[in-house]
1. Given structures P, Q, R, which gives the highest value for distance in nm of label points 7 Å out along Cα→Cβ at positions 31 and 151?
2. Once mean count of other Cβ atoms within 10 Å over residues 143-150 is calculated for every structure in P, Q, R, which label goes with the largest value?
Structure P
Amino acid sequence: MNSMERVLKALNHEEADRVPVYPLWAGVTRKFVGADYKTWSTDAETCANGYIEMAKRYPDIDCIVTLIDLSLECTAWGQELIYSESDAAHPNYENQVIQSVDDYGKIKHVDYRTCDRMMMHIDTCRRLVDHFGDEKPVVAFVYGPLGTLSMLRNQQKMYMDIYDDPDAVRGACMNIARTLKDYAEALCDTGVAAIMWDTLFASGSIMSKEMWDDMEGDAIQMCAEAVAAKGCMNMIHNCGGDIYFDAQIKRMHPAAISFLYPPDDCKDFAETKEKYGDQTTLIGAIPPSMAVFGSDKAFDEECMRQIDTMAADGGFMLAPGCELLNPASIPRGERMIEVAKTYGVYGEKSAIEAA
């Protein structure tokens, strides 16, 4: 069974030969091709080759998720970024596009084709799909409308703006969504298996469920519906605490949710599996810190624990709850793959059933 078949089994809530696995390596793949961060995140050939080389070294990785950085989309509205050789790009926080509540009106629907970084990501996805074909699914990672807006405005001030002038914030978010919808449709046209929307603000650690739904609900639903109309899957990534599974499932009908913490209405991962395991595929939820700190034994046991809790009857993929940023995480990512291959086996004598 190849990776594509294995992942599709999980998405169909069926047991494959083993649990699908992917360490969420993104920026660290630059190390596999000897590139600095700026080159890897701005040149499609370099970026794609990083992911390709990763899969060559670790052929048992089951999914390619094209997380580049969370500042990719905001450049469509002219946001200045700061690049470095060793860290992901981020906005110049001293020079953000939105300086006051009056500036939200400047955020219009723009043509994604005028954004070099969006076009670079599209090219990267095309190269990866051409390379992997039906062997491994390629999932395009897109920061959602409200998250993109937060890159254009100081987050603390954006929260205050929501109280002072919610219509201005909501209108800018919708205009960003119109651009992201077009962009996501173009990503779908490359042949990717899914769009993975980062919806960080849909979590209790950021804002209330009612506020999130009011600010981003209509916008993200429009984007998700456009992707579904393309015959592509929607997925969600959200590493916030108390993530809102129920509100997002209602808005987006995701095939899978990648998460770090249990949702707001579940006390633990076991209840998450019981409540949502038949509604969406669960991806996670290894703490990224464990990939760098602590013992190998504790890391392996955490991977096994997540398998024991969420893998029965399919509908589960083993992965970190967020990107493994540190190159020191690579040996632990190798261990995650090995645990999936050995402990995460389905069948009559599977470790999953034995547990």
Structure Q
Amino acid sequence: MKFSYFSNADNQYNDNSRSTNELILQIVDQAMYAENVGMYSAWVGEHHFNEFGSNPAPHIVLTHILAKTERIRVMPGVVVLPLHHPLYVAEDWATMDLLGNGRVDFAVGRGFDKHEYDRLEVDFDRNHEIMTEQIEILTRAWTEPGRWAFDGEFYKFENVEVVPKPVQAPLPIYIACFSRPTLDVTSRYGYGMSIAPFAAGLGFGGVDKQVREYREKCEANGHKPGAVNSSYFLHIADTPAEEQAARERQVRFFKENAAPAMKTAREGNNKSYEYWHSWAEKVSSLKPEDLKPGSVLLGSPEQIGEAVAKIESEGVEEIGLYVNIGLKDPQQTKDEMQRFMEEVAVHFDGPHKALAAAAE
């Protein structure tokens, strides 16, 4: 099991005095600290126009992190691919992998905020078809020798050679699978799968069922299944008062930050988001006592360890820990990152074990 740092740069809260500039710098600091405590990777999300998240440029933030670190890997969580030209994306991330000496994992998804699509003049209702074509272009850009051409519905070009090529051959690729159409594309290529627990529950009947379907479809397409990763919110709480504060903080994230952006998907006609509508309504009425272990790791290190063991048994191989959630104090975020690695991760096999042994 691998344990990584994750942040979507959530900053839409009532009476919030923290600027987006402050938050992004805090995320950079925490991602570098993740290397110090033995985490495997640092994930940073992409969102635009300061709604669900405030970081529009994960490739820039993560390149800075690569330059300031020696070991930790980086991954976008995720590139909202239909908002970008795929040739630009291919060039940017290959260059990052070169500069980071092969420390990049690449992840893409369609996103869910229709307002981002509208402002950038991209067709939200056809984002699945757009991304499917883009994934083929990225695959060829990073592997095809010499010059080549592409003639698709959304992209047409001739005489193209994308340079530099990634240091890694192949560059690890993950696709965020919150719906069955995206899972089908992912298994068609045998790429890794990024999931979210709530989407797995609503769309597939549970994390274990989604992982099983993905692996079966990869094998049916002649591929060895890739790795599976998932993000989970983390709050370490030693007392009832700390647990209540953590629950309230998490609910604030859902109600004040997430739900408004989630609800924009219903403005379109993209049927693959129908399950998302019910989730947006659910989080809008969520109460602190309603939080369950399914997507939130909350409680004592012992309780969190039990939840992680269940996640591992369901087939998840890497967890992105969303620690700095809901206006959590930056020092508290670092303290919980360190405690997780020292009091929870130590009970699981993974690359952190070798790092701890080397430090002794």
Structure R
Amino acid sequence: MYDPLNFRASDDRYERGEAFYRRCGRSGILLPAVSLGLWKNFGDTVPYERSRSILLYAFDHGVCHFDLANNYGPHAGAAEQTFGRVMRESLHPYRDELFVATKAGYDMWQGPYGNWGSRKHLMASLNQSLQRMSLDYVDLFYTHRFDPATPLDETLQALVDIVKSGKALYVGISRWPLDATRYALNFLRQRDVPCLCYQGRINLLDREPLTSGILSAVRDAGCGFVSFSPLAQGLLAGRYNQGIPENSRMRRDVTLREEQLTPDLCQKLARFCQLAAERGETPASLALRWVLSQKGVTSVIVGASSAEQLGQSLPAASAPALSEEELAMLECLFETPKGA
């Protein structure tokens, strides 16, 4: 058990070596291939001691990239508050080793400025995030979603000004459509604040950034790509191929609906688990390796309900890339039938 007030990071925290870290596009930043996301398990519904142990375990094992957002919780803001407490108690001496990302854009507070992509919302949200996390700056600040009502130039100029104010070192965009993404990459580059990375969802069940051209566009522009939900909220981790466990996210969280688990998907997940077992690895490891084998992907963001669970994901970061034959086999397994 970690003693928060007397925490001393492991001297071996970077022993995984260079293979564990990947360059983010054409920048000077290296990110761990597996990063820790604080979307779940860091809010008010989880004991602080458990959240703290996951964060400190991550850092002790070379995971220096922590991905947050203003509204992660519950309640909204609670994950940043948890991170801020761990920062004050334990991680403050290591601030320069950390790469902290947060975002703004989804519902955060009441009224017309509590969401979307206005300059008002982005700047106010970042100021609040810095206070909650006990930081002077974040390493990366994302606009969390595309805002069809706010002029793109307003949103993007706010990102430029945030960097020039010193409140963020880099900026990124998350879940924007292709045309708006191309415009953003060009706008930011022309103002000497290039987009560090794009965050989107890639997993074996959702390949939209690949099929839409997003991944190739950001890769060609020298921008990194960070994938969230690489395990499809646990569907690819081997928990649901024989039904729905009572203590699973699908039973207690509206973000993963029971109707998603069709008989056809259960059959495919069972076959996927069998393939992983035949290879001597876990389903989660195989799913992560598939994402990390996609050309242009810098890092995958994983969640964890315990330090042990996080530890099971880390070996995938240093594992060899899957072959073209292996990639095709997995993609064929989860291919959506034509006309479906």
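1. Once distance in nm of label points 7 Å out along Cα→Cβ at positions 31 and 151 is worked out for each structure, Q has the highest.
2. P
None of the figures in this text is laboratory data; all of them are computed from the coordinates on show. Worth saying up front: this structure is predicted, and the values here are computed from it rather than measured. Cβ atoms are built from the backbone, for glycine too; each structure is taken alone.
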